[in-house]
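Asks: The structures come next, written out as structure tokens.
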Structure 1
């Protein structure tokens, strides 16, 4: 007998940068966590109201403006608890008061739903993913068939390479929920990413860095579709 699902993840696409704002709704308590609130807080609040839920928590995958420009308004409207990785808080110039700081592996509760905080630096020093049962909210670490930039302040190709290597080890059927709608589909699975995400095909840091910083920007078309190892080899981008 299958276990009854205790939560749902809803995505809103908002703003000029195709951001996904995610709402995690815990059915038992009616609590809701908003991930990376930005661009249109009234729409976020209206969406939570339609779920007959209340915003209790705000989770930040990282602190870039397009992911946090609604934090203050949403906190004022809801009184929600704000959560961020400790390394990202140190990196973030804003440093809001009364913020809960997290470390890799922390178990965090949204109502009766528990998720694991996964530190995945590379896009920024404290970039993080949130692992719920069978679901992974990935922010700007992992897109559908893509990954975040590493050439902005605080970025690191080496850290991104290691973060993606770690995510390869997640359960293969895990559904990923990215921070932007950059692909031909809005979600995928870890299994699909291992097969079709070009950033997951590299076995050494130097080759990954060259592709991430140079070749990808020169050769990739948008929206992102799957690219296999064979595709990279056929294009002369991989040995």
Structure 2
């Protein structure tokens, strides 16, 4: 039987939507475990935020296993992203409406494949203004939502692989294997600029964290029932 107070590591497939922030997923896990165990407090944390409009692998640690969060955060991530060329949004995804449009007639599959090669290896990336990065003690997204200018410094990161899975212009689907700190939304922005156009994410799934694949993950909608079965073993 699992010992959540002592420490367990759980894998979830985070659902899509603003109702399923990373913070809310952690809160749901804590709530059900505390009710099941009849306790008021339990340390629970996640090993890497996913945007509300992103889905996929989220690792959640309880009790003493929260000491492993940093270990999981540094593991390689894999994503599958759908990108629309020819338009940008302030957040580089569908959280905000399109703010500018650009030509796409000049873009070809061959041109896309050449541009993708530019982003493999060690690169510099400026995080999105709508991100959890800290600026003078405040979250960048809080400042951005207030309409304030957010100046974020470039970060060095590593992209191990980019594979073009589908090219139905102006839409692309890519698979990305990358290091901690990589913003796929920012990658979409930079790809759009490199193609002399604009771009934003229309879908994003984190398919792997380290050795944990999306197929290994629990559905949060069925966590309560799963928990009851585990505790009755």
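Asks: Have a look at 1, 2 and say which one yields 0.20 for FRET efficiency 1/(1 + (r/R0)^6) of positions 52 and 204 (r between Cβ atoms, R0 = 41 Å, to 0.05), as calculated.
Replies: Structure of origin is 1.
Asks: When relative contact order in percent (Cα under 8 Å, 6 or more apart) is calculated for each of the structures 1, 2, which structure yields the highest value?
Replies: 2
Asks: I've got another one for you. Quick one: semi-axes √(5λ) of the Cα gyration tensor in Å came out at 35, 19, 16 when computed from one of 1, 2, so which one is it?
Replies: Comparing all candidates, it corresponds to 2.
Asks: Right, here's the next one. Between structures 1, 2, where is distance in nm of label points 7 Å out along Cα→Cβ at positions 44 and 212 highest?
Replies: 1
Asks: Identify which of structures 1, 2 gives the largest calculated value of distance in nm of label points 7 Å out along Cα→Cβ at positions 84 and 180.
Replies: Largest one: structure 2.
Asks: Taking mean count of other Cβ atoms within 10 Å over residues 20-27 as the criterion, which structure among 1, 2 has the greatest value?
Replies: That would be structure 1.
Asks: Another question, then. From 1, 2, which structure was mean count of other Cβ atoms within 10 Å over residues 188-195 = 18.8 calculated on?
Replies: Computed on structure 1.
Quick note: the coordinates plus some simple rules give every number you see, no bench work behind them. Model, not experiment: these values are computed from the prediction. Cβ atoms are built from the backbone, for glycine too; each structure is taken alone.
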